[in-house]
Structure 1
Amino acid sequence: MQSTPNDLLLVHVPANAVEYVKDLITQHRIKLRITRQRQTKLGDFKPASNGSPHKVSINGNLNTYEFLLVFLHELAHLRVFEQHGQAYKPHGKAWKEMYGAYIRDGIARGFFHRRLQAPLMAYSYRVKASGVADIAVARVLRDFDRKRAGRPDRIAGGWLFLEEIPEGAIFKTGNGRMFRKVEKKRTRYACRCERTRRPFLIHGAARVMLVKQHHD
């Protein structure tokens with residue numbers, strides 16, 4: 001039997017946010033597509049064109065709170081596009097203010113777990129262009145990945161933040177490339193590609209898989 005929109009949303013967003021998300025989808029004529037995990041992005045927005053509705057796609061492997069954050073991230077793109085058209089900057093000031101306002105509204109409505117509320121509120125006033133939140137929020141979100149995995153000691157997918165693995169360790173990124181962590185450079189880490197030996201700067205909040213703990 002085909003799932004109803006409510007059935008699908010119940011799987012992917014907090015139960016008390018289902019009607020809210022459903023209403024926004026209807027109000028803004030959004031075609032929501034839930035996809036398999038993508039390594040390069042959590043979601044995306046494509047504006048309406050030639051009579052077709054706005055399109056939002058979101059990775060289906062996310063926990064409910066992260067899924068809702070990605071939805072609000074993409075909804076902020078949609079709203080700024082509606083206001084400014086093709087001239088809008090995808091992650092400019094208007095988008096940051098819109099996304100921050102949606103996060104605060106979600107907190108006020110009680111959509112986010114109490115442990116997420118303080119770091120999300122702080123982040124909402126200093127939204128960054130990359131990802132759906134900062135590392136303080138991501139650390140808490142990861143605990144809900146553990147619950148999704150069904151074991152409190154296991155993270156769904158087995159990933160770590162780059163900042164959590166020791167210097168000299170070899171790690172793998174989502175696209176399968178292997179790197180060695182070298183040293184910290186402010187919020188990023190100098191790393192070396194194991195295949196090409198080329199240097200890279202990678203953010204400490206990047207999700208990686210630990211391959212080898214120490215340099216031989």
Structure 2
Amino acid sequence: MLVHDSKKGYILISTEKESQLDRIREELKPNRVVAFLEDEFKIEHAKAVIAEAYISESETKYIVIGANNFNNISQNALLKILEEPPRNIELIIISPTKSNLLPTVRSRMPIVKGNKIRILQEMKLNLSRVNYGEVFDFLKANARVKKSEAKALVEALYHRATVVEKLILSTQQLQNFDKAYRLLELNSRPQSVLAQLIMSFTGEKNAN
């Protein structure tokens with residue numbers, strides 16, 4: 001399922017952990033971002049992350065864990081805070097591949113691929129104040145996208161809404177994301193699916 005509890009953070013698949021950290025810091029300003037970047041993420045690093053997570057915060061603090069390799073002991077040590085993060089704590093894991101991570105870790109957090117974020121940066125679409133002209137331009141630019149590309153756009157839009165813009169999505173909007181993904185799985189026309197999804201944001205905005 002695409003829709004997730006964004007308060008639990010996410011897993012980012014990327015080989016460029018340093019540049020992704022820079023992007024995350026920029027996107028999340030003025031929130032505090034604490035980073036743990038290692039070649040191999042070991043148990044001592046996991047203990048440091050846990051200690052940082054339990055330092056109380058009045059505002060949301062983001063803990064970024066990035067490594068080329070993660071050993072199983074360190075991952076198991078993180079399971080509790082991944083499942084139930086302390087108050088005002090969100091965790092972001094950066095890994096070059098999904099296979100680096102245990103199934104128990106992957107099941108607790110949504111996975112976002114770096115190329116989806118790049119797609120979203122290129123589209124320059126602000127969902128909190130999108131207008132009909134921008135919807136038209138977006139659909140025109142993506143008139144010939146394939147099924148796999150449309151799926152990436154749907155997931156990137158969700159990341160944009162919940163992580164970058166920090167929007168509180170309505171129940172209907174959450175359902176729209178799930179519906180869009182299911183329709184693409186059923187080989188519905190990508191442009192029609194994307195149109196319905198983005199138009200739900202113009203409708204919500206105009207209704208309020």
- With distance in nm of label points 7 Å out along Cα→Cβ at positions 44 and 68 computed for every candidate in 1, 2, 1.9 is reproduced by structure 2
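When relative contact order in percent (Cα under 8 Å, 6 or more apart) is calculated, the result is 24; to which of the structures 1, 2 does this value belong?
Only structure 2 yields this read-out.
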- Item | For helix-only ellipticity at 222 nm (-39500 (n - 2.57) for each DSSP H run of 4 or more, over all residues; to 500) computed as -15500, the structure of 1, 2 it came from | 2
- Query: Thinking only about distance in nm of label points 7 Å out along Cα→Cβ at positions 180 and 196, which of 1, 2 has the largest value?
  - Reply: 1
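Any read-out appearing in this document is the output of simple, stated calculations on the displayed coordinates, not a laboratory observation. Since this is a predicted model, take the numbers as computed values, not measurements. Cβ atoms are built from the backbone, for glycine too; each structure is taken alone.
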